[in-house]
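What follows draws every value from the coordinates through simple rules; no lab data is involved. Just so you know, these numbers come straight off a predicted model, no measurement behind them. Cβ atoms are built from the backbone, for glycine too; each structure is taken alone.
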Structure I
Amino acid sequence: MMEYLKREAENLGVALSGSQLGSFEEFSKLLFDWNEKVNLTAITDPEEVAIKHYADSLSVLPFIKDGDYCADVGTGAGFPGIPLAIMRPGNKFHLLDSLNKRVLFLNAAIAALGLANVSCEHSRAEDAAKREDMHERFDVAMSRAVAGMPQLSAWCLPFVKAGGVFLAMKGPAPEQEAEEAKEAIKVAGGRLESIEKVSLAGGTINHTILVVRKVRSVPVLKSKRKK
């Protein structure tokens, strides 16, 4: 499994140290053990986990600067947040998921791996981004296959401070989604900066990363009280 990961990481231009590979191996054992009791992922083949979860997560590394504070919105079983945290100990990562069973797994994994740069919470994105302690707090927000681009932009951009980026990990042909999300991105203070192609498994798996720049601060929209 680690050989598959090393190969895919090298193709992405990412070098993994022995200790990082050890962390991935330990995380894999936890993932497989917990997955027998709690439905965390439908992908259970070691090669597919290495490529579709780990390498896929590492594909966003070029868009994260040293020191960035990152939110992983709808992290699921910890992707892309946990692999990124293993690779970037100098960055802080905050993982959010709406299912508590996943958060319990993530907290156990964070403790077992000693990832001091990761925090995790049980929360819906649309609720968390409205809190003062979360609104426009992050340099980067990222999300992988959680919702359509219009909804995803409305959920994720409020987490990002002006000048930061929202990274939407999408399939191989996101152009229609990007077009449909134009207004939602604009309302949330963003601008589509680029669509980056990612190729894995020798070109047999392809996806894209939509890079959305937060160009202006947008205050939290308060609900109107009924009279």
Structure II
Amino acid sequence: MPNESFAELFSRDEERGPCQLYLISPLDVGGDFPDRLARALGAGPVAAFQFRVKDIDQHKAAALAEPLQRICAERDVAFMVNDSVALAKRLGADGVHLGQDDGDPREARRVLGPGAQIGVTAHDSKHLAMEAGEAGADYVAFGAFYPTTTKEVRHRPDPSILGWWSTLFEIPCVAIGGITPDNARPLVEAGADFLAVCGAVWNAPEGEAEAVRRFAALLS
């Protein structure tokens, strides 16, 4: 089951809570990655973990995901799947995150059911964010706010878009893209409900546990 505060914040009927951490996996989740994930989740509060792999078949993806999903379930961390509604359905994941080319939130809702959490990438676009909300998304993600090596950056929103969204809409917003403990504060202050983080945790020279502790200190 998802972390209680995660589920509450993704409800349209709840008041906004403090900004929370949303971890995204590196593309390589084999080898010792389950141990690394366990260390990261044990180091501080994490609302959700997104399983993100590319260019592998669904059978192999499911095999890689299953131990990570168990680790998240043991720690009450929501387990989200990137891009693939079919994989999210197969795993019984807590939800799916859709890019603009990954399908319609309405269809994802039909397949995954009313309890699934559905996130949609809006890049730097107020229009795309509003469309996602109208289509039933549980959150919208804006970014990339900073340079990142995780994926190609074509959109660079100003942090003010987070404040615009959080002032006008109840649906939570996620800030993504090159976020570190050193540059995250303006995004939190602007109104981000979640910080989606990948490289700043998994590539941190001090290790993933210490990186999560640094984010926890910022968000507390």
### Task
Work out the source of 22 here, i.e. which of I, II gives that when relative contact order in percent (Cα under 8 Å, 6 or more apart) is computed.
II
### Task
Compare mean count of other Cβ atoms within 10 Å over residues 18-25 across structures I, II and report the one with the greatest value.
II
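Quick one: log10 I(q)/I(0) by the Debye sum over Cα atoms at q = 0.09, 0.13 Å⁻¹ came out at -0.30, -0.67 when computed from one of I, II, so which one is it?
Label of the originating structure: II.
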### Message
Given a value of -11500 for helix-only ellipticity at 222 nm (-39500 (n - 2.57) for each DSSP H run of 4 or more, over all residues; to 500), calculated from one of I, II, which structure does it belong to?
### Response
II
